[in-house]
Structure 1
Amino acid sequence: MRICIFGAGAIGGLMAARIEAAKSAEVTLIARGPHLAAMQERGLKLISSGAETVVHPRCVATAAEAGPQDAVIVTLKAHSLPSAAVQMQPLLGPETAIVSAVNGIPWWYFHEIGSAHEGRRVESVDPGGEVSRLLPPERAIGCIVYPAAEVAEPGVIEHGYGDRFTLGEPGGTRTPRIEALSAALIAAGFKAPIRPRIRDEIWVKLWGNLAFNPISALTCNTLQELTGDPGQREVARAMMLEAQAIGEALGVRFAIDVDKRIAGAAEVGAHRTSMLQDLERGRPMEIEALLGVIVEFAELTRLPAPTCRIVLSLVRARAKAAGCL
């Protein structure tokens with residue numbers, strides 16, 4: 001199986017290093033700048049649980065160099081996808097799957113959803129439908145990322161915790177392509193269960209991110225500080241309850257309650273959310289895929305989301321002031 005990692009940062013690097021070490025697929029990374037140069041010169045180093053592994057996967061700068069693939073795992077931030085979709089075209093053969101390992105609601109969300117909303121576009125992540133035009137939803141496989149990792153320096157990935165990548169076809173079926181992908185990831189040492197209701201798991205992860213990420217960007221607090229402060233915790237809880245009602249109106253089933261989800265976030269400890277890290281580094285933040293989409297879905301379902309609307313307005317203003325749009 002030919003797998004390309006498009007966006008070979010922390011998570012993409014972790015996946016590529018494990019796949020290459022296990023030889024469970026032919027893996028190619030598309031990267032750029034010093035990170036690409038370091039991997040081409042010295043290989044890709046993975047530091048995990050105190051052990052160091054150096055592998056030498058194929059690393060290229062463009063999709064044209066990589067050529068058509070069986071699966072393309074996209075590990076970019078959602079706001080990068082519209083421009084990346086253009087660059088990805090040389091990777092796409094007739095049967096190439098696009099594995100969206102991206103936080104938030106994906107562009108393919110209403111594909112094969114089995115409701116009156118079938119085929120609807122998610123404007124927050126697919127403005128003007130350009131992503132769907134270039135990456136047709138029928139190519140998509142859902143992937144929820146649970147590990148934490150970071151690029152310690154060019155060519156070096158530090159794996160913090162987690163080893164699960166939950167997979168699911170939009171229509172809930174077990175296809176040969178998703179079974180092959182799952183097998184390649186499992187052989188590489190990951191957990192890669194295939195779920196028939198992938199949207200339920202998308203929402204459980206999003207449930208925390210839609211609240212904790214923007215609040216942390218507004219307060220500069222870690223998850224430990226945020227969940228430990230009664231005021232911030234209550235704002236997060238209100239946002240999550242609004243989102244839960246919206247998700248349920250769209251057919252989502254929440255397997256846990258809101259307080260258990262908040263408790264799970266608190267257990268992570270003094271973690272700086274990805275949105276806060278982007279703010280500190282002057283990079284665009286994942287506002288629309290995590291929270292803008294909730295307000296979009298509130299309008300679709302005609303449900304109130306006053307707290308989400310207020311926090312969305314504030315975090316957009318914060319991003320504009322910081323130059324992180």
Structure 2
Amino acid sequence: MPSRHQSPGGGVISRRQLWSLVALTLMWGINWPMMKYSLRELSPLYFRALTMSFGALWLFCFYRFKGVRMWPQVTEWRSVVTLGLPNVLGWHTLAILGVKELASGRAAILGFTMPIWTVLLGIVFFKEKLTPRIGLAVLAVALAIGLLTFNELTALSGKPLGIVWMELAALAWAAGTLMMRRAHLSMPMETLTVWMLILASICLWGLAVVLEPWPAWQFSVPMWGSLVYGALINYGFAQIIWFGMARHLPPTTSAMSIMAIPLIGTLTATLIVGEAPGWQDFVAVLCVMAAIAAVLLPPRRPPTPKPSNKASS
């Protein structure tokens with residue numbers, strides 16, 4: 001019988017799901033410094049266009065082979081476009097511009113303020129309830145952004161514009177998340193994701209041709225490895241693992257995974273791109289992890305009183 005583990009939120013996950021979750025967290029965490037490494041030899045929009053195109057092609061072939069309906073119906077294309085604009089084109093374009101300007105660990109920390117922006121947008125536009133936990137999360141995120149902004153402003157080579165790019169990316173992702181929650185979809189999520197990636201990559205190729213010089217396409221061996229990682233791991237295997245788990249993963253376990261990604265990105269940046277995180281980075285990542293926990297982890301339920309065994313008199 002396969003071993004099973006109790007998640008922090010009370011859900012039960014199998015050993016296979018646990019290892020898949022660890023692999024997914026590592027893949028998406030390591031991807032941040034890998035992106036930074038790739039930008040040493042390739043401009044940001046061409047990098048995104050190239051890796052996203054091949055990643056989408058790989059996913060299309062994989063799910064087509066698995067028998068998933070991969071062609072949206074006529075009425076479904078509107079959802080592909082409207083959901084793809086913030087969730088894929090907005091998030092991935094703005095985020096890579098932020099990574100270009102910032103240390104990759106800092107970009108990851110700022111990008112994963114998304115859950116807090118999602119909650120705040122829900123309060124403003126959908127009259128969702130403002131709770132003390134949300135207020136605490138907002139303060140924690142404000143402290144994280146303030147620490148990193150102050151450090152960028154005081155650093156000799158600081159680039160605070162990168163913070164603006166990353167927070168705009170987080171806002172785009174947050175808006176897309178709210179739209180996704182309220183969408184009535186008739187197509188498989190795999191199909192929606194693949195076509196959002198395909199359409200976004202077409203837009204990115206167009207933007208890259210207009211805004212950036214044509215690359216020489218003569219890369220070092222490590223650079224080719226980084227591009228393969230971006231296409232096959234970040235857009236490929238990680239997405240496949242996520243789709244395989246998303247329907248069965250307890251929400252609390254998913255939240256814990258999200259919390260760990262910016263920490264992994266910060267820690268691995270030293271090994272991959274030689275970035276040395278400062279105390280501001282570690283305090284900021286702890287603030288963001290606390291904020292994510294405040295808005296995503298369910299409140300602890302009071303213990304259920306045991307029924308009395310005494311006979312009534």
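Every read-out reported here was derived from the displayed coordinates using simple, explicitly stated rules and does not represent laboratory data. In this text the structure is predicted, and so the values were computed from the model without any measurement. Cβ atoms are built from the backbone, for glycine too; each structure is taken alone.
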- request: For the read-out helix-only ellipticity at 222 nm (-39500 (n - 2.57) for each DSSP H run of 4 or more, over all residues; to 500), a value of -22500 was computed from one structure; give its label from 1, 2.
  value: 2
- line: Value 25.9 of mean count of other Cβ atoms within 10 Å over residues 31-38 was derived from the coordinates of, among 1, 2, structure 2
query: Taking relative contact order in percent (Cα under 8 Å, 6 or more apart) from the coordinates of each of 1, 2, which one would give 39?
result: 2
message: As an exercise: FRET efficiency 1/(1 + (r/R0)^6) of positions 191 and 271 (r between Cβ atoms, R0 = 35 Å, to 0.05), calculated from one structure in 1, 2, equals 0.95. Which structure is it?
response: 1
query: To which of 1, 2 does the computed value 0.55 (FRET efficiency 1/(1 + (r/R0)^6) of positions 15 and 215 (r between Cβ atoms, R0 = 30 Å, to 0.05)) belong?
result: 1
query: Among the shown structures 1, 2, from which was the value -0.19, -0.44 of log10 I(q)/I(0) by the Debye sum over Cα atoms at q = 0.06, 0.09 Å⁻¹ calculated?
result: 1
